[in-house]
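Trainee: Next up, some structures in structure tokens.
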Structure I
Amino acid sequence: MKVKAIVLIRRSDGFFDLENSKIFRNFNRFRGFKVKRVPAVRRPDLPGWGVAVVFEESQVDLDFQEKVWFPSVQELQAIHGAMDESDRLTEELLGRGWTGVRPYLMLHHFM
């Protein structure tokens with residue numbers, strides 16, 4: 001598998017809004033999704049932004065007869081940057097921070 005793009009997708013009202021997704025990093029001419037929205041299976045009740053990595057098949061998948069991804073440092077750094085941006089956009093959407101596996105609490109949340 002090769003990374004085609006890293007995309008930020010808004011989840012609200014139980015759906016992922018693919019039509020208004022934001023391409024965070026385009027590695028290989030990704031032009032957006034073909035469908036406008038799809039049901040959000042994981043946490044459909046909670047609005048926010050998610051990070052999606054769009055892949056395309058490569059020769060290694062055919063050779064290994066499995067879907068295989070050898071991540072590069074640049075790809076991993078871009079994914080991490082997209083997650084940071086997703087947290088910022090989600091905080092902006094919710095108007096608050098959160099605790100949990102990847103907490104996001106800023107000083108202004110305590111004031």
Structure II
Amino acid sequence: MPGFRPTAVIVHPDVEASYADIEEAAKRGRRPETAIWKALQAAIARVRTEGQWGEVIPASRIPPHFVKSYGVTNLYCVDLAGFRRGFYTIVARDVVLLDLVDHRQYDRWFGL
């Protein structure tokens with residue numbers, strides 16, 4: 001039985017600049033950003049075919065940042081290169097990409 005296939009995968013307008021910065025640095029050949037960008041593109045390809053592929057963050061553990069900034073009620077996390085994590089939510093039938101953070105920020109949000 002096939003899983004949820006989103007209609008679209010989009011970047012939230014509040015974080016478009018962050019994604020653009022990583023893409024631009026990757027185009028210039030900066031190693032960390034190139035690895036992060038490639039991992040992100042692979043994750044997006046996977047999410048396009050299986051929207052709920054990422055690790056589900058239980059509602060009780062969603063960091064306040066995501067509730068205050070984006071009003072999310074569901075949150076997914078994917079591991080990326082360079083000890084980065086990407087977060088996304090599902091709104092209607094779309095996957096909305098949210099923050100890309102380093103391990104330190106992830107640990108702060110999740111109290112680790």
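FYI, it's all coordinate maths here, none of it is from the lab. Note that the structure is a prediction, hence the values are computed from the model and not measured. Cβ atoms are built from the backbone, for glycine too; each structure is taken alone.
Trainee: For percent of Cα pairs over 22 Å apart, the calculated result is 42, so let me know which of I, II that is.
Mentor: It was calculated from structure I.
Trainee: Continuing with this model, one more query. Starting from the value -8000: which structure in I, II was helix-only ellipticity at 222 nm (-39500 (n - 2.57) for each DSSP H run of 4 or more, over all residues; to 500) calculated from?
Mentor: Structure I accounts for this read-out.
Trainee: Another question, then. Between structures I, II, where is distance in nm of label points 7 Å out along Cα→Cβ at positions 38 and 62 highest?
Mentor: Biggest value here belongs to II.
Trainee: Looking at structures I, II, which one was distance in nm of label points 7 Å out along Cα→Cβ at positions 54 and 94 calculated from, given that it came out as 2.7?
Mentor: I
Trainee: Taking 1.4 as the value of distance in nm of label points 7 Å out along Cα→Cβ at positions 22 and 46 derived from one of the structures shown (I, II), identify that structure.
Mentor: Going label by label, the one that fits is II.
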